[in-house]
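Please treat every number below as a calculation from the coordinates, not as lab data. Only a predicted model underlies this, so the values are computations on that prediction, with no experimental measurement involved. Cβ atoms are built from the backbone, for glycine too; each structure is taken alone.
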Structure P
Amino acid sequence: MGARETALRVLMSCRNNHAWADAALKAQLGRDGLVGPEAALCSRLVYGVVQNQQLLDFYLSAYCSQKPDHLQPPLLEILRLGAYQILYLDRVPDSAAVNTSVELAKISGRGQASGLVNAVLRKIAQNKTALPPIPERDEAKYLSIRYSHPKWLVKRLLSILGREETEAFLAANNDTPPLTVQVNPLKTNAESLIKELEGWGVKATPHPWVPGCLELTGAGDLTTLAPFREGKLLVQDPAARLVSLIAGVQPGQKVLDLCAAPGGKSFSAAFAMEDKGEIVSCDLHENKLKRIQEGAARLDLTSITTSAGDGRVFRPEWAERFDTVLVDAPCSGLGIIRKKPDVRYKKADDLFILPVIQTALLDNAARYVAPGGVLVYSTCTILPEENEQVTDAFLTEHSDFCRDGFTLPAPVGEAEGQLTLWPQRHGTDGFYICRMKRK
């Protein structure tokens, strides 16, 4: 069974242990020893099911006498895996998708339900060119099912973007994004790195508009390649790379990265500063600081030190000490659904506390900014409640700060102190960045 059995284990871990799919997948692949094509198929199955969960359940409900959410685990996961293969994987014969799903039911101790699995999946296979249409009377419900996003989020997006761009955003979330890296300019340059990666069978092209970034195809496990081990590149979305660009950090400055783990923005800042100056990478969880230290060592960065602590709690020794303070605040993550597809299933109620935390972090961070210094607030979400509304409230309470304009390459150009990036517009993660200056 290989890939399918491992995929089922991952999906069950997500269901029973509330594990994130990417972490559960990586761990299970290691435990089961899957590599190469089998590992690739397993990953495709897991992400495909998570990305299309509501749509798969809609079709399953049309051909199953029981409602999907009434099925005993792991039957629902087995049916989703089978239906995904039938509807999305052209290289997998329908018969193979059905038969392997029946076998999964048997080896999972649900042999008595193998007849149900067989019947439901055969009906889907027989009707896959004439599947029941999704009702379009309710616009938000239609988009919710069609693109497998919760209805509350679809309604919120419709109010922000309108129908056409909401649909484009939802579709982008179900696409596979390119793997992007930032070149370590202290060790190489883009042209040299492109040639070196080609020698390892990896195609690399400059990012369409973000300087210093490359898009990779055919990379496989990048961590096994010499350019990665030698610290010549940093895996990072272009949106995150823009934080240090917008911050405008310079060699010799003192920079505080208040919510630093896993360290990408600190590393990017160190590149921009030519590794000259002082960067303090702070995080609430001390165990996460080890990843920052390991990353800095791999990239040969010496300007970074780490410090454990709650970013909401004032540290007098840091008062007005830093030229630049970065606050990459904890957020809903709704801008990175294309990379973490299960983020979409967060409940709306879970989000209410986030602006409180974000505001507390920003209020405290302001106390560390030297006069004339810069404060940059960023999130990987696209909701105004966590973005513009947080910075608007902050600026209302802190008259000694103001938004500070910046200029980026097209398609962004000039921005009046803040920017929301969208996957369907900019080809990046969904991301918010606000640059503020202390008077």
Structure Q
Amino acid sequence: MMKNLCVSVLVLSVVWLSGCTQPRVESGVSAGSAETAPPETAAFLNIRDFGAKGDGETDDTQALLDAMQAATESEGTVYFPHGIYMIHPVKVPNHITLLGYSAWAYGNKGDKDPDFRGKTILAALSGDARALLDLDDIRGTRIVGLTIDGRRQGERMHGIYMRHRGSELHNMIEDCRIEGFTGSGIRFERTWLLGVRRCMIAFNGEHGIDMTSGYDGWIMDTMLTGNKGWGLYIAGEPHEDLTDEERESIRWFGGASIMVTANRIEWNRAGGIYFNGANSMQITGCSIDHNFGPGMQMKNGISHTIVGNLFRSSGVEKKGDECSHLWLEDSRGVVVTGNTFWGKYNRTEYRFDYPYPFYGIIAKNLSGSVIADNAMYHAASKEGVRDDGGHTNTVIRDNAYVKPNLKFTDDGFELLPDDAPAE
């Protein structure tokens, strides 16, 4: 009896599922018929359907504006086929996506990759604006898969600008290459909820990402390289280009609650990361390499986590305190643990006139903080941890420093084996 009941239930279940999976038939048109009507609204709005040429010469600004307006009234995604779209600065609206598949790389070494900048490029025609893509008071917008080139236009134009005016933004930038701006690649000014993922932000006149007064967000899997300022920057004070009204409106110029995870921050001229007046920052799993200043400088901060990062070859061409991997000053509740610091004193791809960095960590005026259990093999040529004192309730211990064995010559220096006689 039980067996027959189970068979009956199985048969009924198959019949029911079969009925549920039958194609829906409307208006007398059979399933699979060539007469099936296409959807009334396309999933993507192709910018070329709005008159864009993408030939690297034509002004495609109006086509972009028209496509973005249409996106606000329909499916919301403006798609850019491969091409170079020349545009003047524009205001981007709420809740749309600008989408391309640029497939960018890094560089054209050995003339092997002429398409290294990618195949879908938004390029600036002019620079008399705050940013090429302005997202001031814009919410829920996505910029994905584009190369955005400032072409050195203007005096201080950023690639992308955001600012909130009373509510969370939650705009996201993904898989973009942002380069060649006279300002910063991205400026998150008083931005509430931000995100950057899988981008390369490089060769800009100021910083890679300036997030002064920005808070709550994520910066992950991103390369910040070759910028004239810092890779990642929080000023702690008003920018010089702000009006008195803007300074009064913004009021606070620190930063807070940003998770900085698994990024490459390298070869930036001022240094890797600079945070002044920030709190609750989490820097985890980043490679901070060969910056021409401190790998990281933090001051006037509260409750920072610096864990599991690699600091390498910091303080390039600097000779004071800036010739250091990590410089902490006037901060409270900071933990620095499980990081690796390495000077790599036999590096060859850049001139090594003297053994930078001099210092692994500089610590001064810390309260309730911990600097412990860091690997510091050949971390610095002078001191692994330079403790300048002024601390309260702070632990500095068990940092495994091995000083490099250097032989100084008329031409510079030579790294000797650790067990070689000191000279």
Structure R
Amino acid sequence: MKRIVAALALALAGSCGGGPKTADPPTAVSEDFTADSVAERFVKLALALGRHDPNYVDAYTGPPEWAAAAKAEDVSLDALKTEALSILAALDELARDGVDPREAGLKGLTTAALTRIRMAAGEKFTFNEEARLLYGVEPNVHALAEFDAALAEIEALLPGTGTLAERFNAFRASVAIPADRLQLVFDAAIAECRRRTLAHYALPETEKFTLRFVAGKPWSGYNWYQGDFESVIEINTDQPIYLDRAVDLGCHEGYPGHHVWNLMVDETLRRGAGWIEFSILPLFSPQALIGEGSANYGIELAFPEDEKLAFERDVLFPLAGADPALAEKLEALTKLRRALSHADNFIAREYLEGRLDRAGAAALIEKYKLETPALAARRVDFFDAYRAYVINYNVGRDLVAAYIEREKAKGADPWAAFEAVLKSPDASGVLSAR
């Protein structure tokens, strides 16, 4: 037990009467605290921040009265900043007895929340500063020239006239999933992702998810965790969905990706350990580095070597009515295109820091990510909405892959090492350690 002079935790109790009210600024008091009490303060801070930052809270499964109280209160950004700083001071005090993974994780979450508070108040950060403060890692942003070799290999596979992006997308059009077969193909892909995951993990018996096809979104797929081991997975149909994306999205959003991660966090950390901070998933936090990185790595974990190619060729291509003879070329192109993923970081940085306008960013996405003009425009929309979040897909994936390889070198089973990442209260710290 510690005692310090700290800011009073935000009073987020429900208000009487109609309409929101403005909370008084925090008052300095002497307060006993533990990791549990600090965690509760963080959750209430995060819920209050969600009023100012609508995308901040991705999922919440904690006490409903806390969410109702946060909705009723209108806490100023200044008060939120004061509370975030107080929580960080409390964590520093707790760390005098030695930092444990839970407290380290809470510090990363609170630092990210403080950064979003500062951003909501108008403070500006560079792309790399934002990535470091929100996600706990400063990315190595690759120059575009580093992607020329991968583009040259793709060029060799797709000779002809027109731009490389045009040729690439013309080929992909030949393996687009017909709209009337989307459900059939995705059901088969997700079932196989789940089967492979269940061979290694005992998931809660009641786990399930609902698949929905949506439109008008800046992303290709999204997992909305509902609590009680249930998820809603949405797939965006604004643009054609290609056969290589069925397994990718099935693994990334479902098994062993976001859905499984949320199950393990809920079952092990929130329910098992009783750590209330895991009742809330802030989108802009070190959790995103783990969530997106593990979800992307989960594709190759579930389908190692040529197993993805074999499943797509033998099962998904026939279900979609596509020519299985095209599967090998699609897989080769998909692997080469994955090598271009870090181009996102350079383009997003240059755009968000004002060195590229919207048209210039879209043009580079078309050239270096081989997107259609429509998808390039949607990617710029993503940069506008989520900013440095893009690093989580590639930097996060690379960190997870490097960790798994280090553990394999010690004799560990890759699925066991992957599970350790998913269940860690400070996974970004685990991944960053050497």
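Side notes on the structure shown:
- Which of P, Q, R leads on mean count of other Cβ atoms within 10 Å over residues 308-315, largest value: Q
- In this comparison of P, Q, R, the computed figure -13500 for helix-only ellipticity at 222 nm (-39500 (n - 2.57) for each DSSP H run of 4 or more, over all residues; to 500) is attributed to P.
- Identity of the structure behind 7 (criterion: relative contact order in percent (Cα under 8 Å, 6 or more apart), calculated), options P, Q, R: Q
- For FRET efficiency 1/(1 + (r/R0)^6) of positions 92 and 172 (r between Cβ atoms, R0 = 25 Å, to 0.05) computed as 0.00, the structure of P, Q, R it came from: R
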